[in-house]
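Next up, some structures in structure tokens.
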Structure I
Amino acid sequence: MYTTLISVTQLQTLQSQSAPVLVIDCSCDLMQPAVGPQQFQDQHIAGALYADLNDNLSAQDADQAVNAGRHPLPRREVFVQWLQSLGLTHDMQVVVYDRNGMNYCGRLWWMLKWCGHNAVAVLDGGLQAWLAAGGATAAGAAVTRSPSQFALQAPLVTLVDTAAVASRLNQADQTLIDARGAPRFRGEVEPIDPVAGHIPGALNRPFNSNLTEQGFFKSPEVLRAEFTTLLNGRAPQSVVHHCGSGVSAVPNVLAMEVAGLGASGLYAGSWSEWCTTPGLPVAKG
């Protein structure tokens, strides 16, 4: 079972052994929603299915959402219906990938664990690594699969809401890490949300800090050293990750697990929910 990262070679080995594997492409363009599906149509790992950030990995209506913000999580009971439509079974190894620095596929990685499915891993290096290794690709629509009876199980990850974050501001048992770029974190620019700035007391680690120049996750040793320096004595167990809308925070969640620092929380509402909730403080700088 692969539960964090999987290499191209490891995925190819599973496929050659006819192991039950479900590969899902999560490629996305945040500002141009039609681009991701088109990229999948143009080229994807042979046999892969597609997950759309807006249509499949976010709630469509407020009454189906568990939080607010720009990309609210759907209720688990709603999301599992989509998983069933993919033909997911409990014995399957799921492999998720994108062509966006492993940003968007992390969302599905986390959501599957939220639904109790532990055998899910991010393809290290994404589609680019697959292509570099000569992996088989296909074009056009995904192959239709027979629905399954996949059932929800106890969550394997921790979802944190706005009230919990607000109630523990500046307390030792909560360390907030913001995955947005430094200028947005400092409040110098804000291209998406209505208010610039960050949650008071939060630390900043842009999600792409976890990658090497070659586009792979850094080694566990390097990641552990970097997070240890960032935390500066704070307990890894106290960490709650967030970003703009709960998507790009997940690479930091994944990186801490790869580093051997254990599981950490995700504030899925993130800045887009925090900054539109009346009465909550905003910091800059």
Structure II
Amino acid sequence: MKYGALVIALIGVVAGPSVDAQETGPGNGPAVAPAPKVYPLDVVVNTKGEAFVADRQLHGVWQFSDQKLSILYEGSPKYRTPLYAAFSIALDQEGRILVGDPATREVYRMEQGKPVPITGGKIGIPVDLAVKSDGTIYVADLEQRRLLRIPAGSGEVEPVADVNPRGVFVDSKDQVWVVSQDPQQLQIVADDGSSDVIVDHRVFNFPHQVVVNAAGEAFVTDGYEKAIWKVVRGSEPTLWCQGAPLDNPVGIAIYNDLPVVVDPRASQVFKFDGQGKPEGWFTISR
């Protein structure tokens, strides 16, 4: 399989289809609806309460600030241009925006409103990003099935562990959490590559990302279950929120010690209270 086809296939597996389900017209056979105008996949919230959303169909990043949604950056619809497949988003230790783009095999840092490549195309499929307090960037690379790191101030990419990651998160103790496609579905990974396994068997159906609150409780998005799982160490994971209004929860962030989730099919960003009740925060629309 050629690289372009591989990227498209794997992006489809992770995020779901980029077009609506097929519809059948009388006598016309199957017809595919046009691709949606928006497909938000990941979200991050800064200390000011401003949210930033990576959107694959925008080829860029939305900003939600002062109760207003605006386009922070819109890229080109031309394949292999920066942020063509904007997929993952994070903030570095200085509060600058990082965006992972599988189409260009790159992690970008937003500087003066423009995406600046960090590694020169040394990443495969960066489905999630996280940053330690020292500025080290961690990348969940779906293509390489590895957790990677980019040392602060460096464009070099170093392998950390072959843990088949889907999501990565750095907690308040600077511990690196990974949600994995392997049976060891939730782990804390040390810089020497060793793992402290939190969930050692398959519970999540189609996990995407993970966040961890100050108490060490983890929250995992599960697209197939239309759910968010809560994981307390030493106990079996529990369904914290499931079903409507969630349709395909993918990206998850934490703000004020509670989850914030973006759902591409619902085109919504949701906030949650401590009991797992979702509230629509804002809608992504054009």
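Values quoted throughout were computed directly from the atomic coordinates according to the rules given, and no laboratory measurement underlies them. Given the structure is predicted, the values throughout are model-derived calculations rather than measurements. Cβ atoms are built from the backbone, for glycine too; each structure is taken alone.
Suppose you compute mean count of other Cβ atoms within 10 Å over residues 91-98 for every structure in I, II: which one lands on 15.6?
This figure was derived from II.
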Assign the value 11, calculated as relative contact order in percent (Cα under 8 Å, 6 or more apart), to the correct structure from I, II. II
If mean projected area of the Cα convex hull in nm², for residues 107-218 alone is computed to be 11.4, which of I, II is the source? I
Highest-scoring structure on volume of the Cα convex hull per residue in Å³ (candidates I, II) is II
Where does the value -1500 come from, among I, II, when helix-only ellipticity at 222 nm (-39500 (n - 2.57) for each DSSP H run of 4 or more, over all residues; to 500) is the thing being computed? II
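Please state which of the structures I, II yields 0.60 when FRET efficiency 1/(1 + (r/R0)^6) of positions 51 and 227 (r between Cβ atoms, R0 = 30 Å, to 0.05) is computed from it. Don't jump to the answer; show the numbers that get you there.
Numbers: I: 0.60; II: 0.90.
Derived from I, not from the others.
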